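In structure tokens below, several structures.
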Structure P
Amino acid sequence: MIKNYVKKNCIPIIFEIFFIISCFLVPKEYIIYTNCLFYVCLFIYFILKRDLNLKDWFFSFKSGKKYWEQVGLTLLGFMLAFGITIALENIFPNIDTGFIGLRRNSWLSLIIFFISTIILPAVTEETFFRKNMILLHSKQAVAITMTISMFLYAIEHALSWWGILLTMIWAIPLSIAYIKTKNIYVVMTAHFIGSLLGNGFDVIFTVIQLI
């Protein structure tokens, strides 16, 4: 089981390691492009490995009332987690979060930002950090692999211990939703809506500035 687990996740983890290294080597204004490349590589890999099926995700939208109730609860938890981390940032404003910034000062970088913060994260992150990384075989397996997945999710967003801790809080409702529903499409949908609401405003504000 461990061998299959490592085999299934080693390539995506290697992608992530290269991305994290790039954050220290690449000028900050270009990290938005390496970030997008990371997501594109994950997306292509998961499609080729058949870990991700977009058609099934779209069909899941017709699953009925229970599905959308689960999506709503997951989204509510996701938004609550963000609220908690914002409050913690305000309580401890002098601690560096180390969040990986994505600068957008042109139409090209804005398009890249849209792709890498709204379009791709929901499907790639949920396939990687939840579906493939969290094992549901036993309570012990769930606890261990959930912690690993939350940490890997966090270091893809932040490069300081405080930022990693905050980002792991974001992952809690998404992880719990997957564990409880065993339906990755519920989590994908909630994540997508959350990203659309959160980063959509950033896109709008950037468009106004560029105009």
Structure Q
Amino acid sequence: MDFRFDIILEYAPLLLKGTLYTIGISLLSILFGSILGLAIGFGKMSKNPVLHWPMQAYINFFRGTPLYVQILIVHFGLVPMIWGSTNPWISAVTALSLNSAAYSAEIFRAGIQSIDKGQTEAAHSLGMSHWETMRFVVLPQAVKRMIPAFGNEFIVLVKDSSLIAIVAAPEIMYWSNAMRGQYMRVWEPYLTAAFIYFVLTYTLNKLLVYIERRV
């Protein structure tokens, strides 16, 4: 089997742009997903059924349906309905954020509920409100326990971002598919894409281990 490095070198600038695009999309998605996930997590933990059941339904839907389908629904349905036309960047960030929010909500819920209830009771006895207790007592401790789960979620999100190539978002797999289509070769584009994703996820994993040790 001949392996043509000249093809990889030709597409190297485009693959670099695709890698930066993937990193940018993933960072925005985990950020928005975490913010939305925190609200959804609180809603699910609420004893008010008006808040609890819709948040539970949201989590069940996005965790129970393929991300591929969610991307298509967002790209061809939700984004045109709101913006009037499709946009790969907006579709990618929206779909990945909505999906990540469902998993982040469960991470927040598990982290918050892992804190001993005695600390909450002690904070209330000192005159702290519910939100002050969450902000100053519960969340600072819970976040430390959530770091590994959020790190894994970010790694999964980076790999799942490869699916946004289906809506012509110019990330790693988009340019790998372009390379395959131009030269009708498989090994060069897909092994290169696999290597790039491996480097990204391996680096993130090492960074996560470092953060865990420091915290």
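List of remarks:
- The maximum of mean count of other Cβ atoms within 10 Å over residues 42-49 over structures P, Q, that is, the highest value, falls on P.
- Origin of the value 24.8, where mean count of other Cβ atoms within 10 Å over residues 98-105 was derived from one of P, Q: Q
- Of the structures P, Q, the one that 26, 20, 19 was derived from, the read-out being semi-axes √(5λ) of the Cα gyration tensor in Å: P
- A value of -24500 for helix-only ellipticity at 222 nm (-39500 (n - 2.57) for each DSSP H run of 4 or more, over all residues; to 500), calculated from one of P, Q, originates in structure P.
All of the numbers you see were taken from the coordinates with simple rules; none came from a lab. Everything numeric in this text was worked out from a predicted model, so none of it was measured. Cβ atoms are built from the backbone, for glycine too; each structure is taken alone.
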